[in-house]
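Asks: Dropping the structures in below, format is structure tokens.
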Structure 1
Amino acid sequence: MKPELSIIIPLLDEAESLPELHSRLTDVLNQLGRPAEVIFIDDGSTDASVETLLKLRERDPRIRIVQFRRNYGKSAALAAGFARAQGNCIVTIDADLQDDPAEIPHLLKKLDDGHDLVSGWKRRRQDRFVKRVTSRIFNRVTSKLTGVQLHDINCGLKAYRREVTETIRVYGQLHRYLPVLALKEGFRLGEIEVKHHPRKYGLSKFGLSRFTSGFLDLMTVLFLTRYTRRPLHLFGVAGLVAFVSGTAISLYLAYQRIFLTVYLSNRPLLFLGILLVIVGVQFFSIGLIGEMIAASAEANNSSQTYSIKKEVGFEKIVSD
């Protein structure tokens, strides 16, 4: 039967966690009683993750496996899962056992209440102090800048209606901002508090680099959600401020030179005025070029940014 529910699990070197995760998921899916599929996206693991999944699939035909040739990141893994999911309801969950599969029925119930995307809120995070603090700062800043009223925007445990995953594009490191992208498209967001467990096996795969990349991705999301179709509004404002400031400085110095006989050869302010005028013109030019690119770009860019080594289980799916 075609699955009604798709569970997408991105993973990287989580061989130890997979048997227990599968056991917990099996209990939840049996409780739900819906036709389901479980899609594991192996993001270039170097341990026995794929071998473990193949053994689990021998006992559970609901398991589908996508193996990347190398590590492409969580966004690529989610994009691959979204592209292959057959269910009308799609749930994402991390493979490290910190997210509790028992929360899936609660997410689906909230989804049935009329929401399009439901995000988990790890109110009592079982992580190190530094990670808890930085996560709190990240969520508050992102919520303030984007208008998304969620406590835990980057929680890996989420439920989606199919139309959400078919509409939003996930690439780069934008998996952190899926609720922001969904809100931009007019989807209704919801949130429930979920349990969070300490990491049981291995170490976190995210290092300090995620802070800088997270900030840059936030800038990307702000641009995509506000200025994708009107880049001149962003660059034009900066260009206008620079150009007007430079022109004002230049006029002031011209007045001094013409009417007050003040020589300008030793005035650094002259170079600042010229620089601001040039920068202003450049910002306007960038904005106009951006407008032309936005006007000529295709509405849907379906280019694939990852390379797949193996797919297992998808040939068994029967379409309506």
Structure 2
Amino acid sequence: MSETVTGWCDHPVTVTAPATSANLGPGFDSFGLALDLANEVTAEVCERGLHVDVDGEGASELALDESHLVVRAARAAFAALGVQPPGLRLRCRDRVPHGRGLGSSAAAITAGIVAARALVPGGEHGLDDAAALRLASRLEGHPDNVAAALLGGLTVAWSDHDGARAVRLEPHVGVVALVPRHAVPTSTARGLLPAAVAHTDAAYTAGRAGLLVAALTGRPELLLPATEDRLHQQHRGTAMPESLALVTALRSAGHAAVVSGAGPTVLVLHAEDAPPDLGGLVAAEWRAQPLGVSLTGTRARR
């Protein structure tokens, strides 16, 4: 039995944080979709020390100290609230694969922030969702995945002089994630992007991004043209040639396939009531995972 620490939440809180897919083709660094696959973190304040246990995806590769991303995010949230607990215990069950373009870092960051504010009496008032998004975006470096992880559904995120902001929309879409065995670090994939793109490519992709909002929120017959991109996917081919080849094959067969986030997972978007028949297009080394959309985002329960 854990000992109660005066002035803090007197029982554990459990947080679920969903996987996410960013970009969705033309919505580079702005669009995000929360997926029905979630990490779970149970957090409680104790008298002293830091205690971290992890099981599931990547458990053997993760540090169990202050460098753990959930811990770093929680510490940042505590600091934003002007407190630090005397001790902290975290139990993490990771279901989101690491380094696959499914938002594992965003799930860790939002889980840490939401857990921390749930442990502080009045924390949701001191660090509301708008402030939590700004903090999460600073930790992640861009707002697309963390916005979807925090808010759920489909999000369009941007940054202004006050930091990250986002709007949440109700998507009506189904997803199949095609997950490879190998990982590609996000830093590697982002490092392949050019410093500038042609105006014609930017204009083309901007038009498709606008169309994608309509496709995801009620016009699924537009998903194939709406997911066309000329800004980022082709530049990542050297890091994930199998992913780009699979996207090309699927799109040629009429499926709205994109690289999920920084890859190498491939995402196939489809109408909610019409799961795709991918037939012999997907080789055995790809794990096909049908997923729904998470509409709730990162939430704490006591």
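Every read-out reported here was derived from the displayed coordinates using simple, explicitly stated rules and does not represent laboratory data. These figures come from a predicted structure and were not determined experimentally. Cβ atoms are built from the backbone, for glycine too; each structure is taken alone.
Asks: Between structures 1, 2, where is relative contact order in percent (Cα under 8 Å, 6 or more apart) highest? Each step should come with its number before you reach the end.
Replies: Numbers: 1: 21; 2: 25.
Largest value of relative contact order in percent (Cα under 8 Å, 6 or more apart): 2.
Asks: Something else now. Of structures 1, 2, which gives -15500 when helix-only ellipticity at 222 nm (-39500 (n - 2.57) for each DSSP H run of 4 or more, over all residues; to 500) is computed from the coordinates? Intermediate values should be presented prior to the final figure.
Replies: Working: 1: -15500; 2: -9000.
Answer for the origin of the read-out: 1.
Asks: Can you say which of 1, 2 returns 7.2 when distance in nm of label points 7 Å out along Cα→Cβ at positions 200 and 256 is computed?
Replies: Matching structure: 1.
Asks: Quick one: Rg/Rh (Cα atoms, Kirkwood Rh) came out at 1.13 when computed from one of 1, 2, so which one is it? Can you show the working numbers first?
Replies: Details: 1: 1.13; 2: 0.99.
Computed on structure 1.
Asks: Matching task: 2.6 is the computed value of distance in nm of label points 7 Å out along Cα→Cβ at positions 16 and 240. Pick the structure from 1, 2. All intermediate terms of the calculation are to be shown ahead of the outcome.
Replies: Details: 1: 5.8; 2: 2.6.
Answer by label: 2.
Asks: To test your reading of the models, identify which of 1, 2 gives 77, 36, 23 for Cα extents along the principal axes in Å, for residues 120-263 alone when calculated. Each step should come with its number before you reach the end.
Replies: Working: 1: 77, 36, 23; 2: 53, 36, 35.
Checking each candidate, the match is 1.
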